[in-house]
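The data blocks that follow each hold one structure.
None of the figures in this text is laboratory data; all of them are computed from the coordinates on show. On a predicted model such as this, the values are computed, not experimentally measured, just so you know. Cβ atoms are built from the backbone, for glycine too; each structure is taken alone.
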Structure P
Amino acid sequence: MSRIGRKPVDIPQGVEVHLVGSTVTVSKGKVTLSQTINPIFTVKVEDQKVLVERPNDEKETKALHGLYRALIHNMVVGVSDGFQKNLEVNGVGFRAAKQGSKLVLSLGYSHPVEMEEPAGITIEVNGQNKIAVKGADKQLVGETAAKIRAFRVPDVYKGKGIKYDYEVLHLKEGKTGGKAK
């Protein structure tokens, strides 16, 4: 049995979980997330816990068992606490700014790079080189942070670019000026 799949998902105070057919909807206040589950799986809400049960022990069913439990857990955590990814902008003249709901990045190109906030995501700029991407949907937060990072991936020689705050860059040594024999 899947170790992840058999664990129940605890529902915190104030979070509501609704089952309609094969769709699981998790909500708290104005934040609502939903996920469609394969109809062969049984999802139950009992005693402030969500249980995902599988009908058989086929290889594909075992793999999806843990996946669906993890997706439901991420929805519960997302509506109660939310998710956050932090990015750093490194480089001379590189900076980030917020104009309304747009993120404006100066990354050494001939033009500023602009990105509109996706629905359900909040982008905050702390100082000129710190960006925080926040939201309830874990996948959307990670995807948005990856899109921002893709505007200028860190250079392996100088370290310039946009990187995650936990990312460690191992800089390469440049070419040596020796003569070939």
Structure Q
Amino acid sequence: MIDLAGRIRDVPDFPQQGIVFKDITTLLSDGAALRQAIDQLAEQVKDWGIDVVVGMESRGFIFAAPIAYLLNVGFVPVRKLGKLPSETISAEYELEYGTNTLEMHVDAVEAGTRVLVVDDLLATGGTVAATIELVERLGGVVVGAAFLIELAFLNGRRRLDGYQIARLITY
């Protein structure tokens, strides 16, 4: 087993002073580590009865699409404002250092569809909470969320009460 946490680089003061950014590009460039991370996340969620995997732009796509592939289910992208070509719904959320807006196609998730939300990182929980809001507004049932990394000290998990959580690395 590869030490996945050992493949992640800390970048101090990025994107602003006082933030220690967890740079996953060093893990992504290691084929064996990337495969292990995706396989381990898929293994944790395989029995959750998932119909579709939703991933957020942009690093969430890296993990969500291959997990959907391994689970033999579809993948739905959630994108930043103005990036999707058809009719959308949107949700605004707060970041650790600003705000942003996410969008999803109105026909991306049917009522009753069991959804897994996947992102690279759980920090304050704003991105995942906005994504859950979008899915639930369309009638989807979020069964859980999966992350490569959880920054537990930022307490984002509090926004996920009632949902199953899978994660590989906790700081």
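Work out distance in nm of label points 7 Å out along Cα→Cβ at positions 62 and 126 for each of structures P, Q, then name the structure with the largest result. Mind dumping the intermediate values first?
Values: P: 4.3; Q: 2.1.
Largest calculated value belongs to P.
If semi-axes √(5λ) of the Cα gyration tensor in Å is computed to be 42, 22, 12, which of P, Q is the source? Structure of origin is P.
When distance in nm of label points 7 Å out along Cα→Cβ at positions 22 and 110 is computed for each of P, Q, which one produces 3.6? It must be structure Q, since only it matches. To test your reading of the models, identify which of P, Q gives 12.9, 36 for Rg and Dmax of the Cα atoms in Å, for residues 38-141 alone when calculated. Traced to structure Q.
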